[in-house]
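Trainee: These are the structures, in structure tokens.
What follows is calculated from the coordinates using simple rules that are stated; it is not laboratory data. Predicted model, so just to flag it, every value in this text is computed and none were measured. Cβ atoms are built from the backbone, for glycine too; each structure is taken alone.
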Structure P
Amino acid sequence: MMIQEPLLQLGWRTKIDPFTILFMRADSNYTEVHLNNGNMILSATSLGRLAKRLPSCQFIRPNRSVLVNLDFLTEYQRRDKSIKLNNNEVIQVSRRRTKQVTRSINTY
């Protein structure tokens, strides 16, 4: 028997599997949810609110406007303070969060 993971609610109708999320980016009062299949969903829920609903060991917040799924991280450049995902998206890591991001990646 397989255990079903809870789905993440992105509004009234849209529910997605959190493990299909590549990354999320804040856009004013909205959040762009980028999926591993190349699709993007725009949610009216803030990034902070969505982050609270996700497994904290699976996702990191390299800067205040982005949340990244560690399963899709391919490269971390500590010197350049950047993260590269498997879709070649490069995300900057803020100075303030460098130690926390490094620790999360090393323990994952």
Structure Q
Amino acid sequence: MEFVMGGLFALAVGLIALWAWSLAVSTRRDRQEAQEREREEQARREREAREARLYRRGEPLRCLNCGFAFRGPLPDTGCPQCHLAALVVTEAEARKEQINGNSGH
């Protein structure tokens, strides 16, 4: 009888340990997914804020890659000359970059 009770106790302890481990894994996964969603949401908000500035009609824009200046809105293909959208900023931001010496040249 003692052997059976000891086995049942060991089985119960093992099941509780397995349950605790699976709970920890699922909690960690949920936390990572929530952090990933938050990063994606932050990137989306930053992109929308940037695009709101770049897609105004008549806004003077400048490509920091090739230096080409043109009037907004920013085309889907990016800069009309080098087709790179990532380095297109407003003219005011381009002047600020030149003043601060952050143009990368």
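Trainee: Taking FRET efficiency 1/(1 + (r/R0)^6) of positions 12 and 60 (r between Cβ atoms, R0 = 30 Å, to 0.05) as the quantity of interest, name the structure among P, Q where it is greatest.
Mentor: P
Trainee: Matching task: -4000 is the computed value of helix-only ellipticity at 222 nm (-39500 (n - 2.57) for each DSSP H run of 4 or more, over all residues; to 500). Pick the structure from P, Q.
Mentor: It was calculated from structure P.
Trainee: 10.0 is what came out when mean count of other Cβ atoms within 10 Å over residues 20-27 was calculated for one structure; which of P, Q is it?
Mentor: Computing mean count of other Cβ atoms within 10 Å over residues 20-27 on every structure in P, Q gives 10.0 only for Q.
Trainee: Hey, Cα Rg over 2.2 N^0.38 Å derived from one of P, Q reads 2.18; which structure?
Mentor: This value belongs to structure Q.
Trainee: For log10 I(q)/I(0) by the Debye sum over Cα atoms at q = 0.16 Å⁻¹, for residues 44-91 alone, the calculated result is -0.35, so let me know which of P, Q that is.
Mentor: Q
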